[in-house]
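Multiple structures are listed underneath, in structure tokens.
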Structure 1
Amino acid sequence: MPLTFDDLLARATALTAPGRRAVLGIAGSPGAGKTTLAEHLVRELNGTGEPWVAHVPMDGFHLADVELDRLGRRDRKGAPDTFDAAGYAALLRRLREETDEVVYAPGFERELELEQPIAGSIPVLPTARLVVTEGNYLLLHTGSWARVRPCLDEVWFCEVDEGERVRRLVARHEEFGKDHDTAVDWVAGTDQRNADLVATTRDRADLVVPVGALPAPERNSAARAGS
């Protein structure tokens, strides 16, 4: 039978066990729906009781624009070497091991003019038994990215129709300030190079999530999904 969202909820719940915290990774190309899936999982699993699932996106480890300018990488923001991959892996280790105190993770504010990481903006409480993290490069096995996969109990890979993925990305860039032509050029250039790289990691995933099992993006999350 086709995989359903309820199946995903059950599989995520099964990762948890008494006395330990599990970390679930959601990977996929830009625009594939990673953020939408993560947000829906966290919302449904937490329900109306005490929250026990936390959401920690990889996007908080974007290098700041001032550092990208120093390195000469601003024009390809979002590529693997425009993130602090070692810092992200270190945080994942802390999330697994330091379960008796609050662990703060960085967020990423897209509505700021320059789209910047925000330090210490996501508290992961000791009550969190499951952390859901999502990003493009969770399955990349080069450089410091190779430290990420051992910190994750499972990694799921979101798969979506290529035309729909591109449409979402263009809409996202337009929503956050780019004109249509600039958005299309960015999606066809930087975003597509990143998507091609991420696609090569698909076979390393524990589960490929087809589009039929993904929740429909809401209006705002459709524009940012799969960042």
Structure 2
Amino acid sequence: MNTSLANTVRLLGAGLRALLVLTLVTGVVYPLLVTGIAQGLFHRQANGSEITAGGKVVGSSLIGQPYDLPPKKGQQSPDPDLTWFQGRPADGLGRNSVNTRYKLLLSGATNLAADSGAVHGRCPAQPEDGTLCAQVLAAQAAVVKENTVPGYTVRPSDVPADAVTSSGSGLDPAVSPAYARLQVHRIAARNGLPVAQVEKLVEEHTSGRTLGFIGEPRVNVLELNIALKDLVARR
């Protein structure tokens, strides 16, 4: 009986010592080591890839945000503020507030199949409401209307896919160079800027493929709009 009790006490003591050691290693040493390496080598990424403007954090380079006008009374979806470059549609489960009131609500995809509303693999002229085809065609018509300005006409065939479809999260921070360039004439007209200056702005903020082969060329909308604000201020 004494031997059995001694073995039990010994096993309990060994288990307690193992618990304390593992708690110290995995709960204290390892997190401190990883945090130290991250802060030392990848400081910006470890802190959320924050973007600052005017001395304030206005968002993250990893999460998109809308540029909308204040909603009118009774209006469910605010109109886009067309003085700014617009990002991809946010047709997911939630949206972000803008700029310094930056607050992530939630994200998600539309859950609509790629052939939602399609007939024989193509979207009909008048698709059923609530389908992906209906969303895409409505977004396409809006892009054509909003970006057609005197001296520059946008055709439906000019509208790239990322201008009318949301990403899987609905929070894509970037657009394709094609979509950014499509908005140039509207941005120039709305802000009283030469088209060439706005085109140069887009070119300067176009990033290539990661490591030369991963992903596609892209333009971060928030960074581009910060540069646009500075350009307008210097006008």
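Which structure, out of 1, 2, was relative contact order in percent (Cα under 8 Å, 6 or more apart) calculated from, if the result is 35? The read-out was computed on structure 1. The greatest value of mean projected area of the Cα convex hull in nm² among structures 1, 2 is that of 2. Here the criterion is FRET efficiency 1/(1 + (r/R0)^6) of positions 184 and 208 (r between Cβ atoms, R0 = 30 Å, to 0.05), and among 1, 2 the highest value is seen for 2. In terms of distance in nm of label points 7 Å out along Cα→Cβ at positions 16 and 200, the structure with the greatest value among 1, 2 is 2.
Given a value of 0.95 for FRET efficiency 1/(1 + (r/R0)^6) of positions 32 and 56 (r between Cβ atoms, R0 = 30 Å, to 0.05), calculated from one of 1, 2, which structure does it belong to? The correct label is 1. Source structure of the calculated read-out (helix-only ellipticity at 222 nm (-39500 (n - 2.57) for each DSSP H run of 4 or more, over all residues; to 500), -12000) within 1, 2: 2. Using the calculated result 4.8 for distance in nm of label points 7 Å out along Cα→Cβ at positions 8 and 40, pick out the matching structure from 1, 2. Answer for the origin of the read-out: 2.
Throughout, read-outs are computed from the coordinates displayed, never taken from laboratory work. Everything numeric in this text was worked out from a predicted model, so none of it was measured. Cβ atoms are built from the backbone, for glycine too; each structure is taken alone.
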